[in-house]
Structure P
Amino acid sequence: MAQSPNHSILIKGGQVIDPGRVNGPADLLIENGTIVAVGQKLAAPSGKAATPLATIDATGKLVLPGFVDLHVHLREPGFEYKETIKTGTAAAVAGGFTSVCCMPNTNPVNDNQAVTEFILDQARAAGNAHVFPVGAITKGSEGKELAEIGDLRRAGCVAISDDGHPVMNSLVMRRAMEYALAFDLPVIDHCEDLYLAEGGCMNEGLVSTQLGLQGIPAAAEDVMVARNLALAELTGARLHLAHISTAGSVRMVREAKKRGIRVTAEACPHHFSLTEEAVRGFNTHAKMNPPLRTWQDVQAIKEGLSDGTIDVIATDHAPHAVQDKQQEFAEAPFGIVGLETALPLTLALVEEGVLSLEAAVAKLTTEPARVFGLSRGSLTPGAEADVVVVDPQKTWEVDPDRFRSKSRNTPFAGWKVKGRVHITIVAGQVVYESE
């Protein structure tokens with residue numbers, strides 16, 4: 001559906017869900033890249049100033065704000081054989097994500113203004129989703145010397161993290177929180193005690209023992225969650241906990257929020273859809289960090305999503321080349337792709353009764369936008385038109401060979417799932433249509 005730079009789109013007959021604002025049958029009108037109206041029986045603009053109109057029939061479909069993912073790895077610069085900003089954002093819009101926040105563990109690490117600007121330039125050239133860079137906490141993500149946090153903020157970074165490399169030095173983490181507070185930046189931590197986790201490649205427990213694989217205990221995450229919460233309480237900083245996976249983490253975040261600590265948390269679809277049992281057969285596509293945990297941990301994640309302890313669903317999209325995963329389990333890298341499977345896995349929570357449909361949409365839209373202070377995730381008139389039209393009843397089989405991502409490393413291959421993106425619109429332009 002090609003459009004001119006100045007055009008109108010009328011989305012008719014869908015169920016519009018803009019969490020906290022609209023939930024029901026409505027039309028949505030976009031003019032020149034901006035949402036201008038949401039309401040019943042909207043008509044096309046008329047008169048001399050009217051722009052060319054495209055009409056989308058959304059009967060039986062959901063009309064939602066474009067999804068916002070706070071945690072993706074686009075791999076560029078440095079690891080373009082795994083993913084590029086162009087292929088990663090193509091995967092994003094195919095999954096309904098119109099905005100993604102990319103982690104800094106590139107090569108070179110995004111610890112300076114030049115790398116941030118390169119990422120933003122590549123994202124503009126790709127013309128898919130909006131990209132919001134996350135800068136490194138420390139130079140080279142080595143955990144020693146703070147990066148120039150102010151320069152990263154000015155260059156366009158929306159948060160700081162050494163994701164993939166937890167900041168083990170508590171004094172460095174305290175200083176990072178203090179500096180970030182001055183710039184009102186969230187500090188994201190990958191919560192893992194490297195000494196407790198050393199050598200581990202899956203969750204420590206019965207399955208790891210049976211498979212003869214060295215495990216990573218839940219305590220490796222819990223210890224660092226506790227440390228970070230203590231530092232957030234000390235400094236007053238905005239702490240965001242990435243991909244929490246344990247019952248202990250959920251419990252501590254719940255308690256910290258009750259005490260008024262400024263903490264938010266995200267969970268990934270794989271951590272509420274799979275358990276450590278998926279590793280049986282030494283399936284390297286089920287190897288990620290933090291690892292898949294127990295049934296009890298999965299239930300705790302669901303409870304945390306349900307009661308608001310966990311604010312956001314994020315993918316931790318971590319692409320790897322085919323040959324990377326074709327190694328012995330212990331040697332294969334951690335990580336799976338997630339942008340193109342997040343929607344149906346999230347909608348499964350609605351089917352299960354864990355979340356209402358509006359709450360599930362909020363975890364992908366308004367909540368992540370709130371957590372990082374992004375002007376996204378809304379269908380309010382006047383907002384930039386980032387919209388996704390979803391067919392909630394569409395069943396399909398996950399086929400990695402059809403992914404837009406350059407990588408295929410998913411544990412969900414062959415799964416029959418329900419709910420698929422029909423059309424994705426970014427800044428008023430249709431950037432994806434389902435086949």
Structure Q
Amino acid sequence: MSRILVRGGRVLDPSTDRDELADVLLESGRVVSVGPDLRVDDVEVIEAAGCWVVPGFIDLHSHLREPGQEYKEDIATGGRAAVAGGFTAVACMANTQPVNDDPATTDFIIDRARQDSPARVYPVAAATKGLEGRVMTEMAALVDAGAVAFSDDGKTIMDSGVMRHVLEYSRLVDAPVITHAEDRTLVADGVMNEGAVSTRLGLPGNPGIAEDVLVARDLMLAEFTEAHLHVAHVSTRGAVELIRRARDRGVHVTAEVAPHHLTLTDESVTGYDTHAKVAPPLRSEADRDACRAGLVDGTLDAIATDHAPHAQHEKEVDFVEAPPGMIGFETAAAVTLELVRSGDLTPLEWIRRLSTNPARILGRPGGSLGEGKTADVTIVDPERAWVYDPAKGCSKSRNSPWAGKSLTGRVVATLVEGRRVYDVERGPLT
């Protein structure tokens with residue numbers, strides 16, 4: 001394997017609190033040395049002046065749609081979109097067809113990713129058979145097959161007894177349980193946040209309390225079982241406060257927030273834009289601001305995209321009928337850099353939430369540029385202006401509220417295990 005020298009960038013490594021202009025030498029899939037003015041012969045050089053050189057982003061929450069819905073996305077296109085967004089590893093949810101609730105499906109995903117994806121792919125297995133919320137999956141067998149966590153994401157485990165047992169058994173296999181926290185009886189037929197905007201548009205509302213109630217239940221069950229609960233796509237100020245209080249009590253809880261819940265509100269639905277339909281829905285300005293504050297103070301550990309591809313014909317229907325979800329790999333960095341420009345996050349803390357914390361939550365390699373660590377590296381030009389055109393992106397799908405928008409900040413190169421897999425001028429290199 002060739003040696004690569006990433007030269008002259010601003011090296012940001014939260015694992016060591018490093019923030020300095022330096023070179024990074026990569027060899028045999030590992031970080032060999034980090035320091036100013038490294039003198040190395042016989043090496044490929046990547047010039048990084050004016051850019052940030054950071055540990056590869058890790059996405060805790062994505063949907064790659066394979067097996068079963070490859071017309072929306074597959075592991076190959078999803079992996080290419082991931083590295084185009086700077087993600088060297090992604091965790092993919094279990095709501096495939098068939099559901100990833102048995103080791104054979106987990107094996108298939110890992111094997112296909114090994115062959116086709118430039119990004120690492122970590123399967124999240126279903127917590128219950130068929131995502132039906134009734135019968136637990138065989139957790140030990142799924143972990144042996146390569147599952148990194150358990151979740152019925154896209155659906156809610158409404159039965160508290162089942163959720164208790166899922167949490168209890170997760171301790172035996174040392175894997176987090178990722179909760180999609182929405183009380184279905186309160187969501188009912190809601191398709192957007194319940195509030196003034198839903199009233200104005202005449203659309204059925206999904207109230208924030210639907211999320212708060214389930215977050216509260218799952219936090220109490222996590223406290224009771226002493227299991228690791230991870231709260232997916234937090235969207236309400238109530239959920240942020242509940243998680244904050246649980247942390248203070250010593251509950252083993254981690255949490256993520258999506259770029260769209262950090263930057264958009266339910267006003268984006270005006271015009272009945274189905275690209276702004278997600279689950280949980282875009283909330284009020286107060287909820288958005290609470291999510292931002294929770295990310296800044298560490299209540300919310302990570303930024304996760306909830307990349308959810310849908311075909312164009314599926315979104316070009318009545319708002320009520322459209323499936324929820326938006327793609328997010330390729331825009332996540334630019335969208336969330338807003339928090340750095342506003343002064344809410346330092347560059348180092350931004351990287352911590354995109355890389356170091358996700359690696360810690362999953363217990364997987366990455367999140368560090370320390371010597372000897374895996375050479376997963378992302379290079380970001382924080383000032384590069386560009387217009388996002390999903391038709392020119394790597395995903396099969398186009399469902400993004402940022403289509404046609406001017407953005408600032410772009411990933412210019414991505415390396416996985418010391419191999420360059422994406423370059424902004426040439427695209428994915430696999």
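Here, each number is a calculation from the coordinates, and none is a lab measurement. It should be emphasised that the depicted structure is a prediction, and the values quoted were computed from it without experimental measurement. Cβ atoms are built from the backbone, for glycine too; each structure is taken alone.
Among P, Q, considering only distance in nm of label points 7 Å out along Cα→Cβ at positions 96 and 264, which has the greatest calculated value? Between P, Q, the highest calculated value is found for Q.
Highest-scoring entry among P, Q, by FRET efficiency 1/(1 + (r/R0)^6) of positions 136 and 200 (r between Cβ atoms, R0 = 41 Å, to 0.05), is P.
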